[in-house]
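These notes open a run of structures that come right after.
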Structure 1
Amino acid sequence: MIYHAADDLFWGGHFVAWDELTQAGVRAVLCVASDVDICPNAYPMPFLRVPMSDACPLAEWQVRTPLAFLRLCKAEALRPVYVMCRAGLSRSAAFVAAGLVLWHGMSYDEAMDHIRSVRPDCFPHLLPWQQVKTAMEST
């Protein structure tokens with residue numbers, strides 16, 4: 001299932017088929033999962049994979065690289081972007097919130113509230129969520 005945070009920003013799990021993404025008009029994919037077997041060649045569009053675990057602190061590059069990708073997608077008009085992790089509940093939600101901040105001027109907390117209104121079972125683990133929020137506040 002594809003969840004819509006905004007007209008230009010979607011998220012979900014790794015099990016979404018290419019044809020679903022095509023029908024949704026997706027122009028770029030950001031994968032933030034470490035525990036899925038996914039092939040970037042299956043998505044003939046800009047694709048970035050930054051493997052990360054849910055409940056572990058992230059390295060700085062694991063926060064900054066996806067944020068830079070989201071900024072590039074905005075600058076190059078490569079939207080909508082689909083952000084995926086294993087189940088679309090935690091890691092992807094944190095970076096979709098970042099996209100809402102970058103592209104739509106929401107605060108990070110407003111973005112998370114919006115995401116939870118779309119998918120109430122989202123539960124970003126505290127460590128990655130706080131790191132992304134801190135990075136967003138420092139830029």
Structure 2
Amino acid sequence: MSTYDIDTHEVLTFTQDSDIIATLMGSELLIGFNIMGYDLPLIEKIYGTDVKCLTKLERSFDLWEAAITLNPNRLNNVDAWAGRLGIQGKIVIDDWEHLPLEAYIERCEQDVKIEYRIYLAMLAEMKVTDYKDIFNAK
């Protein structure tokens with residue numbers, strides 16, 4: 001699992017289960033593209049009750065849900081957003097079992113960088129400067 005710290009702009013990658021769980025559980029905010037519909041349910045399925053509360057986090061920001069809400073008529077997937085932003089899209093991996101660990105890490109790290117750029121674009125589209133503005137909006 002890779003993360004992008006929006007405060008320090010650091011990409012961190014974790015390969016040990018205990019580090020993954022600790023990072024997720026200790027996060028103030030989780031941001032991801034379809035994080036509520038895919039990532040967090042998958043993580044809960046893999047790790048069970050250890051992370052059951054993740055999909056109930058009050059501070060999670062699903063980029064896909066926001067994109068659909070902002071403009072349901074545009075193509076709203078990670079690669080479409082990358083194209084609109086003029087950045088490289090997802091690294092394609094067809095074999096999720098036999099490649100070296102480094103290939104999967106590269107994909108994960110690229111994903112979080114793309115999603116951070118999408119997050120910034122979403123903030124601009126919503127005319128806010130910080131995620132706190134989203135949660136404090138009335």
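Bear in mind these aren't lab numbers, they're just calculated from the coordinates by the rules spelled out. Since we're looking at a predicted model, the values are computed, not measured. Cβ atoms are built from the backbone, for glycine too; each structure is taken alone.
When mean count of other Cβ atoms within 10 Å over residues 78-85 is calculated for each of the structures 1, 2, which structure yields the highest value? Could you put the intermediate results ahead of the total?
On the way: 1: 24.1; 2: 15.8.
Largest calculated value belongs to 1.
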Report task. Work out which structure the value 15.2, 49 belongs to, where Rg and Dmax of the Cα atoms in Å was derived from one of 1, 2. Result -> 2
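Suppose distance in nm of label points 7 Å out along Cα→Cβ at positions 14 and 86 works out to 3.5; of 1, 2, which structure was it derived from? Don't jump to the answer; show the numbers that get you there.
Working: 1: 0.9; 2: 3.5.
The value was obtained from structure 2.
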Query raised in the report: distance in nm of label points 7 Å out along Cα→Cβ at positions 46 and 70 was computed and gave 1.4; which structure, 1, 2, did it come from?
Result: 1
Query raised in the report: Can you tell which of 1, 2 yields 21.2 when mean count of other Cβ atoms within 10 Å over residues 6-13 is derived from it?
Result: 1
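If we compute relative contact order in percent (Cα under 8 Å, 6 or more apart) for structures 1, 2, which one ends up with the highest value? The partial results should precede the final answer.
Working: 1: 31; 2: 26.
Answer by largest value of relative contact order in percent (Cα under 8 Å, 6 or more apart): 1.
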